[in-house]
Structure 1
Amino acid sequence: MRVNPLLRVSLAFIGIAGICLVFADLEIVTVYPWQELGRMGLGLVTPDFFATEGLVSALLNTISFALLGVAAGNLAGFGLSLVFHMRPVRLLCAIIRSVHELFWALIFLQIFGLTWLTGVLAIAIPYAGIVAKVYSEILDESDPSPLQVIPAGAGHTSILLFARLPNAWAHFKTYSLYRLECGLRSSAILGFIGLPTLGFHLESAFMQGGYSEAAALLIIFYLVIASIRKWVRQTLLPFYLLAALFLLPGGTGVSWANVAHFFTQDLVPHPLRVAEHLDGETLMRLWNWCSTLFIDQALPGAISTLQLSVIALVGTGVLTLLFFPLVSPKFFGPFGRGGGHLFLVILRSTPEYILAYMLLQLWGPSMLPAIVALALHNGGIIGHLIGRYTETMPLRPDAPGGMNLYFYEMLPRVYPQFLAFLFYRWEVILRETAILGMLGIHTLGFYIDSAFADIRFDRALLLIAVTAALNIGVDALSRGIRAHLRLKTTPDAG
């Protein structure tokens, strides 16, 4: 009996995740988790919108960082997507997008301090790599028929403007809006490292047990995300960007002496920095330094990061299959779908970092909060996408109802698209897994954050490079799986 390739790959990942789960740290170390959950629940139903000083300023900073960072990333990413077929460009984009916004922020924090430049660049640089990849794939998967009627000898610009862009433009606009939603989430969590966004006040509220204040901040953030299609208008974008420039907090405060010292001293590995001459003894010390750091921190951090990401990937898949009917017109009417949309908006609007931070208050620092946070957030995103995908899916007149409709009609038809989105998100899940180490979970982010805290930037740079290499490897594996299974992320392309 020949097993369907889609099912075979799914079962393989479920088996790998099961093995990873056996060795995962899932211990609940808090003494009274249910008591803390009750306090959180009480705070949720009694939000205090007047407890946060500077709330309006934090909200405007969050939106301003997102708008400017996403605009800069989008512009650079579009330019890079046009030459994405060049190997050096693909490698550059893979490197910059493989480093999470929080890690970029930690780097720029040493150069520019707690200024707006740190926040904007931390979003713009990785987003440029992400947008370049996505736009390139959209262009590649667009309908090729217009290219067949282009006159011979037409220039690259004409082909782009009249044959390639018209079919891709709608996808570009849709993805840009989604990227702005992601930018708002990234901007919010930058507050956890001290930048004046909503995350700064959220962390303070949680640390002090001010759950009513935290609930109010989250509700405001959800409203901004949920209404994004209402207030983001193409004609208003120039005004928004101009206003964001004026609303940015403070100046750049760049000390070029500090910049020079950071690149010429701080980032240089310690054995080279203290050596008087580059000789055999210095190289041996450098080797010992690298090997010790790799064995003690990089290797265990990479194993934990990959382990957690695989478990979270399978958890995301399970939750996606449970969530997508909530917003599908094939299963629920307008009222039921309204509740489903609200539920998924909350899940996908809450950054994994904040979800994990909340769950850490309940269960303590183990892999469990990270797994649940990653699965809930990404399950909400892919569940929403699959639910929307089913809207235009016709049903046979004799199609069954209830559970039979789900298992025998809808699930087989959406499963290829589901796997395409799932494996496409694996790279993102890995990036998020790494930064959750900053919350005390022993992924690569734990060791990177410790290196920054100890002012050992040379160690931090090497560990970030390991994180980037791991992310690039997972991205390559994901693309290979999608190519082998002939999966596409644009539903109307195949």
Structure 2
Amino acid sequence: MPVFDFTNDKKKEVKEGECTYQILYSDESVASPEKPILLLSSRTRKRSHHSSGFFTNQSQRTSFEFKEEEGTFAEDILKIDARFISLIRWLGENHINVRLSGENREEGYAVYKIRELAGGAGTKLSAKDGFLQFMIERLLSSSAPNPGEDEEMDEDSAEDGDSMKLTSLQSITDFMNCAGKTIPDNIRLWARRNLAVARSHEVSPEEKRHAQRALSIMMNIQWKNHYFESIDPVAARKILDEELYGMEKVKQRIMETIIQINRTHTLPAYGLLLCGPAGTGKSQIAYAVARILKLPWTTLDMSSINDPEQLTGSSRIYANAKPGIIMEAFSMAGESNLVFIINELDKAASGKGNGNPADVLLTLLDNLGFTDNYMECMIPTGGVYPIATANDKSQISAPLMSRFAVIDIPDYTIEEKKVIFSRYAMPKVLKRMSLREEEFSMTEEALDKVMELYKNTSGIRDLEQAAEHIAANALYRIEVEHLEKVVVTQEMAEELLG
């Protein structure tokens, strides 16, 4: 993973400026004196912890002008995090007054925080309404541009802004100019075209509205690279044990996937397909994997999708056009790396004459990019990890099956159900209903009776509902009949559940 290394930085000349600086390639999410946003020279004097002034317009000089009682002192930018080049240029071009927080070090003044101040000569309202803080947080959580890519400013120039929220055209313009290469190339080019449409006087108001809406959606998504940090196997196993009882073979397959990610630092080529009877914890496994990967997750319920357009969105030629469910999932997650949990994949082949939703899923699962009809742009999907569930894998088409590593989830044995009911399901319900340990208990015979009544049901969903019924009845008797404690016997269990 790229980190700050003051001995192995790649040097790049700023063509228009009078000086050169070195670019630091980093994916650090927090800036510090050791991992700063930028490094300033300290030729004139040592700086205090907080200093204010202006970045110079980089077409003139790559430096910062410190405004102090004794006068103005300029210091050159010696090193800069690649993610912040466009932002620093934007601050300089608009002469925005900022306060730096930094530390004097042997190599210079290491700046790790930049905040906007009132009183600048510029009129960038977005810099006064929290835009700068928002922008810095977004850049710190972004991935570094690839070393060697052109970091020069796009030809489009920034204009006056009006809001920190990426909904107005100006805030979107500011964001594009400040984000630079942290936005993928194809999306930056797409954004330029849509910005031109949104500002044009030669298109209909409807076209302008659609272009601005699409821009707002796209710019509010954090576009991350596909490098995944190593995952602690012990912590991963702990999450699996917390969420699942037994299922050792299933846990082993998931741990193998984790170890693969740790070796390659990329997601596996195939997603997971969890097949088994209803109520066996398939969705719970999917949520556990999302927790382990530390990724946001979204669900697609294929039983309710019968038209491919629900997934791909509708064309902007329609007044009521909108993005599809997949694009909305990226928007809700706020980033490009996420877990797609596809429920009931075996129901994906049931289209209603307008195409097959399963065919749309194939483009998502191939990790080559997904195109939404409304957005009209290819969305990178290399950071998408699909986890599908199905009750009957025989109903899944061969092309879909080939995109997954299949894990069969067996039904629980009676003994496993007994442990899950007594150690997990019932204590969970009692805690939720605020029933104390001294207020409730079950005899062993009552527990065996519950298992007998539900021996022919698959999964544990019915058992969880049984625990809910028993606990609710006990709570009623304590509150209404004023009992100090309820002991559930075999006869009571049979009366309640039989």
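Read the figures in this text as sums done on the coordinates, not as results from a lab. Remember, it's a predicted structure, so these values are computed and weren't measured experimentally. Cβ atoms are built from the backbone, for glycine too; each structure is taken alone.
So helix-only ellipticity at 222 nm (-39500 (n - 2.57) for each DSSP H run of 4 or more, over all residues; to 500), computed for just one structure, reads -23000; which one of 1, 2 is that? The read-out comes from structure 1.
One of 1, 2 was used to compute distance in nm of label points 7 Å out along Cα→Cβ at positions 29 and 485, and the answer was 3.6. Which one was it? For distance in nm of label points 7 Å out along Cα→Cβ at positions 29 and 485, the value 3.6 is produced by structure 1. One of 1, 2 was used to calculate relative contact order in percent (Cα under 8 Å, 6 or more apart), giving 10; which? That value comes from structure 2.
Here Rg/Rh (Cα atoms, Kirkwood Rh) was derived from just one of the structures 1, 2, and that gives 1.08; the source is 2. When mean count of other Cβ atoms within 10 Å over residues 69-76 is compared over structures 1, 2, which one is greatest? Evaluating mean count of other Cβ atoms within 10 Å over residues 69-76 on every structure, the highest lands on 1.
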